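What follows is a set of structures to go through.
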Structure I
Amino acid sequence: MKKKVLFGVSLLFGLMMINSGLNKFLSYMPMPEMTEAAGQLMYAFMQAKWLFPLIAVVEIVAGILLITNKFRALGAIMMFPIVIGIVLFHLVLDPAGNIISLVLLAINGWVIFENREGYLPMIAKA
């Protein structure tokens with residue numbers, strides 16, 4: 001049962017990240033209203049022409065990996081810095097999105113925790 005719930009949550013999380021990444025390229029969903037400071041930061045990010053495409057590609061690839069059972073651990077680790085950025089953005093600049101950003105962090109943390117055996121070789125003594 002736990003594996004089915006983890007798969008369901010990973011599937012929804014992965015699809016959400018794929019959608020977010022594709023939206024950065026195709027702009028099919030409008031940007032929500034933001035505070036002035038958040039809007040200025042978004043404008044600055046858009047001026048760096050490479051940043052949003054990089055984030056979009058990572059979101060798409062990690063989203064696909066999160067859906068697969070074999071590479072879920074890699075997808076979760078790839079998404080972690082992006083999710084931390086989302087949480088910090090909402091905590092500091094746009095409090096309206098705090099709840100969803102913390103839910104994303106909790107989901108990502110749970111997926112990482114459930115796949116912790118996959119990370120052990122990275123920290124094992126040589």
Structure II
Amino acid sequence: MSHSFTIAGRMKAVRYAVSGVLVMLKSQHNAWIHGLATIVVSVLGLYFRLTKSEWCWIILAIAVVWTAEALNTALEFLIDAASPDYHPLVQKAKDVAAGAVLISAVGAAVIGLIILGPYLLRLF
């Protein structure tokens with residue numbers, strides 16, 4: 001089955017993706033924390049006038065955390081649909097996915113400290 005490329009089809013795909021991001025924001029409290037961190041780091045970056053290369057690292061760190069959170073959320077929804085009852089392997093899968101978010105968030109925090117730390121120290 002072959003589907004041709006259309007602008008309307010791509011626009012529909014973007015709407016689905018935006019809908020998925022909104023579902024994540026509405027259902028995941030940790031996504032709110034990531035959102036707040038994204039805003040704070042972005043405001044600080046603008047205030048300190050980060051260089052292009054510093055922005056690249058900050059944006060990459062933000063994108064990795066959001067991607068990990070989105071994949072964790074998708075995995076949780078899938079697991080809950082496939083296995084609504086408790087199962088120890090399901091719990092392990094959820095824990096590992098949450099661990100991936102934690103790893104990315106810690107890495108992003110370290111990148112943030114490396115880049116923003118010197119700017120913040122100059123203020124004090």
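Since every read-out is calculated from the coordinates, none of them should be taken as a lab result. Fair warning: this is a prediction, and the values are worked out from it, not measured in the lab. Cβ atoms are built from the backbone, for glycine too; each structure is taken alone.
Figures for the structure shown
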quantity	calculated
Top of I, II by mean count of other Cβ atoms within 10 Å over residues 83-90, largest first	I
Which entry (I, II) yields the derived value 45, 36, 27 for Cα extents along the principal axes in Å	I
Origin of the value 2.8, where distance in nm of label points 7 Å out along Cα→Cβ at positions 43 and 67 was derived from one of I, II	II
Origin of the derived value -25500 (helix-only ellipticity at 222 nm (-39500 (n - 2.57) for each DSSP H run of 4 or more, over all residues; to 500); candidates I, II)	I
With distance in nm of label points 7 Å out along Cα→Cβ at positions 59 and 91 derived as 2.1, matching label from I, II	I
Parent structure of the calculated result 0.25, given that FRET efficiency 1/(1 + (r/R0)^6) of positions 3 and 27 (r between Cβ atoms, R0 = 30 Å, to 0.05) is the read-out and I, II the choices	I
If Rg and Dmax of the Cα atoms in Å, for residues 51-114 alone is computed and equals 14.9, 50, the structure in I, II	II
Origin of the value 0.70, where FRET efficiency 1/(1 + (r/R0)^6) of positions 35 and 75 (r between Cβ atoms, R0 = 35 Å, to 0.05) was derived from one of I, II	I
